[in-house]
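Input: structures, listed below.
Read the figures in this text as sums done on the coordinates, not as results from a lab. From a predicted model like this one, the values you see are computed outputs, not experimental measurements. Cβ atoms are built from the backbone, for glycine too; each structure is taken alone.
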Structure P
Amino acid sequence: MAKTLTTNVEVDVLTQYVDSADLNTSRGVLSLKLEDDLANGTAVNQANLVWYDTRTLAATSEQIDFAGVEREAFADLATFTKIKTLLIRNKQTTTGLTLTIGGGTTNPISTIFGATATNSTEVIGPDGWALKHNPVDGFAVTAGSADTLKLDSGTNTVVFDIIVIGIGTTA
């Protein structure tokens with residue numbers, strides 16, 4: 001039986017900013033909803049492969065290789081050629097327990113974080129998350145030269161969720 005994937009990515013921001021005075025109240029309201037659907041396939045606005053995990057880093061770092069090393073939900077090896085959506089959530093809620101993400105030390109995915117491991121990193125604070133979404137072009141993954149993502153918990157223990165949606169094959 002063939003695997004199929006449909007995806008809906010949503011970010012919904014609603015704020016109400018209130019300034020109260022003796023005789024009046026001023027409000028500023030912002031409502032922004034970003035929503036995108038990815039159909040099953042390998043073209044623009046499509047994806048056919050998902051990989052996800054909850055992981056723990058104990059005062060260490062790891063590199064995740066997205067070209068045939070990780071197993072997807074049905075236990076098949078996942079080999080991505082493009083990443084359309086990358087979501088990482090730091091599940092810690094204590095101040096200072098951060099997670100640094102960026103290109104791998106070896107073979108970094110340069111289309112997301114730059115050509116070297118030191119080019120660009122992002123710090124995800126406690127209870128925070130990072131979302132990269134590129135539904136049209138995707139972030140290219142090239143086996144053996146641009147296929148790793150580094151996650152670093154520094155001197156702390158950090159539990160995080162990671163979801164990767166994209167184009168690729170399973171074996």
Structure Q
Amino acid sequence: MGNPAGVKRDFDALEDRRLRAYALIKQGITDAEVARQIGVHRQSVGRWRKQIAEAGRGGLKKAGRAGRKPRLSEADLRKVERGLKAGPETFGYETGLWTLERVAKLIEDECGVRYHLGHVWWLLRKLGWSCQRPTGRALERNEASIEHWKKKRWPQLKKKPSGRAAR
């Protein structure tokens with residue numbers, strides 16, 4: 001079943017719920033009544049009762065984190081973020097544009113971990129970075145020429161309806 005996308009499990013709350021059930025089980029309350037009081041399915045209480053019989057109260061302790069351990073530690077993520085904030089020019093790139101390839105190279109150089117580009121994007125989102133267009137404009141930009149093009153030249157070049165469509 002699992003959790004809905006984006007919803008994280010609160011392992012401490014789950015452990016507290018199991019330990020409340022433990023106290024009720026020790027009082028001799030039936031599985032069905034424990035389930036009603038705790039707000040879980042009766043079969044869960046039966047499973048917990050079996051864990052208590054095998055391992056005692058310690059059998060209800062939380063197992064730890066779910067899933068694979070991250071390849072980058074929090075310190076590594078801070079290093080990557082500092083590198084991102086410093087800008088790509090700091091790392092020898094000609095433009096101020098971070099691409100996934102450049103970020104992957106940054107992660108490999110700074111932390112020694114290689115990531116697929118799709119995973120690099122996931123890490124960037126986790127760090128709060130999003131896809132942005134560069135804000136700068138070309139140094140050679142000539143506003144007067146651009147205005148002339150828009151007002152005079154483009155209307156001359158643009159196709160106009162002919163024949164019956166022109167009416």
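Here FRET efficiency 1/(1 + (r/R0)^6) of positions 34 and 106 (r between Cβ atoms, R0 = 41 Å, to 0.05) has been calculated and equals 0.75, so which of P, Q was it run on?
On the way: P: 0.75; Q: 0.20.
Corresponding structure: P.
Given a value of 30 for relative contact order in percent (Cα under 8 Å, 6 or more apart), point me to the structure among P, Q it was derived from.
The structure behind it is P.
Comparing distance in nm of label points 7 Å out along Cα→Cβ at positions 58 and 98 across P, Q, which is largest?
Answer by largest value of distance in nm of label points 7 Å out along Cα→Cβ at positions 58 and 98: Q.
Which structure, out of P, Q, was Rg/Rh (Cα atoms, Kirkwood Rh) derived from, given a value of 1.07?
On the way: P: 1.07; Q: 1.35.
Clearly, the read-out refers to P.
Suppose you compute distance in nm of label points 7 Å out along Cα→Cβ at positions 138 and 154 for every structure in P, Q: which one lands on 3.5?
Going label by label, the one that fits is P.
Of the structures P, Q, report the one carrying the highest value of FRET efficiency 1/(1 + (r/R0)^6) of positions 90 and 146 (r between Cβ atoms, R0 = 25 Å, to 0.05).
P
Given a value of 0.10 for FRET efficiency 1/(1 + (r/R0)^6) of positions 26 and 50 (r between Cβ atoms, R0 = 30 Å, to 0.05), calculated from one of P, Q, which structure does it belong to?
P
One of P, Q was used to calculate helix-only ellipticity at 222 nm (-39500 (n - 2.57) for each DSSP H run of 4 or more, over all residues; to 500), giving -500; which?
For helix-only ellipticity at 222 nm (-39500 (n - 2.57) for each DSSP H run of 4 or more, over all residues; to 500), the value -500 is produced by structure P.
Thinking of P, Q, which structure, once distance in nm of label points 7 Å out along Cα→Cβ at positions 42 and 66 is computed, gives back 2.6?
Of the structures listed, the value fits Q.
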